[in-house]
1. If you work out distance in nm of label points 7 Å out along Cα→Cβ at positions 5 and 85 for 1, 2, which one comes out largest?
2. Have a look at 1, 2 and say which one yields 3.8 for distance in nm of label points 7 Å out along Cα→Cβ at positions 53 and 69, as calculated.
3. Check the numbers for distance in nm of label points 7 Å out along Cα→Cβ at positions 13 and 37 across 1, 2 and tell me which is largest.
4. If you work out mean count of other Cβ atoms within 10 Å over residues 21-28 for 1, 2, which one comes out largest?
5. Starting from the value 1.8: which structure in 1, 2 was distance in nm of label points 7 Å out along Cα→Cβ at positions 29 and 45 calculated from?
6. With relative contact order in percent (Cα under 8 Å, 6 or more apart) coming out at 49, pick the structure among 1, 2 it was computed from.
7. Given a value of -4500 for helix-only ellipticity at 222 nm (-39500 (n - 2.57) for each DSSP H run of 4 or more, over all residues; to 500), calculated from one of 1, 2, which structure does it belong to?
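What follows draws every value from the coordinates through simple rules; no lab data is involved. Not measured: the values here are computed from a predicted model. Cβ atoms are built from the backbone, for glycine too; each structure is taken alone.
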Structure 1
């Protein structure tokens with residue numbers, strides 16, 4: 001099962017951007033979306049290539065020094081296989097990665 005979790009959100013922000021965040025500051029949300037419902041402004045063609053028909057999005061959000069940080073992790077809704085991750089800083093995508101299971 002693909003589960004990113006608040007602890008990995010904190011670790012991601014620290015290792016990529018040297019930002020410390022407490023887990024109690026983080027809001028999380030999960031949502032199922034069909035491929036044709038995806039926001040093409042945030043999801044690049046590179047990420048669309050790995051998308052399955054139904055995707056589970058786990059979204060983690062926090063506000064640090066008036067800057068909103070969002071990390072979205074997408075996985076196949078049927079198999080829970082991780083597909084991709086992207087990070088937004090105040091609504092602008094600053095990082096994306098196709099995920100693989102090792």
Structure 2
């Protein structure tokens with residue numbers, strides 16, 4: 001059975017950034033993400049403390065890790081990063097046990 005990797009990305013928005021702006025910016029990176037090897041899906045959430053949580057599913061950990069470098073110079077990614085507090089970014093990788 002193929003075990004997918006979950007990439008959990010958390011961050012805080014810069015002051016004054018609206019939920020609509022953040023959702024639009026995340027939606028803006030999806031066309032690029034969908035072209036990357038191993039991409040399966042993406043879901044965006046926001047917790048009660050204002051922390052955004054983006055959950056990506058990838059076929060392998062290597063593809064998940066490579067996606068960060070692959071997206072770094074994309075215009076849509078730059079738009080998203082302009083809304084984010086850089087020091088608040090945290091990335092975790094999760095694997096289904098067994």
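1. The structure with the largest value is 2.
2. Structure of origin is 1.
3. If we compare distance in nm of label points 7 Å out along Cα→Cβ at positions 13 and 37 over 1, 2, the biggest value is for 2.
4. 2
5. Label of the source structure: 2.
6. 2
7. The correct label is 1.
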